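There are structures below to look over.
No value in this document is a laboratory result; all are computed from the given coordinates. This is a predicted model, so every value here is computed, not measured. Cβ atoms are built from the backbone, for glycine too; each structure is taken alone.
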Structure P
Amino acid sequence: MSAPVWAPASSEAAAATNVGRFMAAHGINDFPELVRRSIDEAEWFWDAVVRFLDLEWFSPYSQVLDASDGIAWARWFTGGTLNLAHNCVDKWAASEPERTAIVWEGEDGAERTWSFAELRAEADGLAALLERRGIGPGDAVGIFLPMLPETVATLLAVAKLGAVFLPLFSG
């Protein structure tokens, strides 16, 4: 295992992170133990992560990992349906609409901030536009935009429709 790129400055700082809270909730003493359990007990680990993150499923999964066709053809969270946009934006816009969702800083130092309510409104508007143009589940949507808050809203709009976001880069 290679060394982490970043580590918290103190054990108190580490305990305050999501990883630290997850470890404490499951009686995991140190990071190497977490890594070991994530590998040796993959089904337990990913089920625990999903529950810890409070991901909301539109239909619950019946099995975390189905490797019956071999590990190369593993199927995760079989039977379950969730939506990225719902879990990343919609549920937060409903419970904490004014909480900051995006802080963007441009190369010129300009800064823009969007709340969860603002991000949801932008994503919903774009999703409605894409849907009117015939975009739906499984469609690939290529997006050629610079790194802006609107790019995040576009990714989420595509996810709301069950389509696939395909970033296009000029470089």
Structure Q
Amino acid sequence: MKWLIIGLLAAVALLLWRMSAFANRDLPKAGDIAPEFALPDQNGRTRSLAEFRDKWLVLYFYPKDDTPGCTEQACAFRDDLHKLEALGAQVVGVSVDDVTSHFAFASKYSLPFPLLADASGAVAARYGSLRDLRLVKFARRNTFLIDPQGRIAKVYLSANTSKNSQQVIDDLQALRSKN
């Protein structure tokens, strides 16, 4: 029985490793054109990448509304929004949760930026940020800094919820000083 359990755990570990090995193959890299999107926000308004042309865009994918890590990350972006806007950037969050869930999450934490409902996971997949376990799917915690011309300027994989906002601010300052 012990060997059966060990074998089963090894098979699950191998399966998860293989899934993560292929997860980043479609991940856009710095310099790539950002994949287009058109998704409803927490108020039902369709938002698209074209809307943010001529601005820096912080597009962050997160797993689930109103969970500890996702709340920490969203509130950090909320608290730093004035710094990001002063640098010419706008913030947009994306998860596979629906519009109703996003509305409740944004209301509860006074989130002043769009949260996009990617219910099918198609946009998260185009950004290499979809974790699809067949029975359940969720977005990986990846952040993309998109320049005003619509190109990926920086990618943050498995973003740290408490540091991601400040990392983006620091990188945005450095990128803007080069121009």
Structure R
Amino acid sequence: MRRGMGRPFRQAFAGNIPPLLQRANQLISTGSYIEAAGAYEQLARAAEARGGPRAPFFYIQAGRARIMGNQIAGGVEYLERGLGLFAVRGLAGKVFNVGNRIVAELNQRGLGKESQQVAVYIKSLVPDFDGSLAGPAPAKRPPLPTHCPGCGAPVRVDEVEWLDDITAECAFCGSPVRGES
């Protein structure tokens, strides 16, 4: 879904990006996964308390960081919390797309039991989820950078919201991320 003319592009000024988010992304890139998870959890709780749209992404990133830090059970708990928030907010497409990515990531890490647990949870949130990675073909878009130039968060093409044909919005800080030609 594209945003109409009523919502202008956000400016990507480093001053508008929470320092804690920049720190969390820096920590995860240096392998300090548990410390990064704590920062993402703090961001998630604050965003959820104010009804912020980025809370689910922060919870999911906290879960990913916990899993990378070998705190598997806690990681899965945060992954499910983020997916659950998408569902509560009526974002079934996000549950499906992000959930598919999570299931694949868990399988790639050899966490089959946890992957199955998350797939069952997704099925309870989005009944037509079939556990596969197949879905409708995405619209042809230019490739995006791997990380947001504003906050340093990972940019995943199936998790961003496109602002126009070549610009997506960072799921973590809201900065515009332009496709690479």
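One of P, Q, R was used to compute Cα Rg over 2.2 N^0.38 Å, and the result was 1.09. Which label is that? Don't skip to the end; give the middle numbers.
Values: P: 1.23; Q: 1.09; R: 0.99.
Going through each structure in turn, the value belongs to Q.
Who wins on FRET efficiency 1/(1 + (r/R0)^6) of positions 128 and 144 (r between Cβ atoms, R0 = 25 Å, to 0.05) among P, Q, R, i.e. which is largest? Intermediate values should be presented prior to the final figure.
Numbers: P: 0.75; Q: 1.00; R: 0.35.
Looking at the calculated values, the largest one is Q.
For relative contact order in percent (Cα under 8 Å, 6 or more apart), find whichever of P, Q, R sits highest and give me its label. Before the final figure, lay out the partial values.
Numbers: P: 13; Q: 29; R: 21.
Looking at the calculated values, the largest one is Q.
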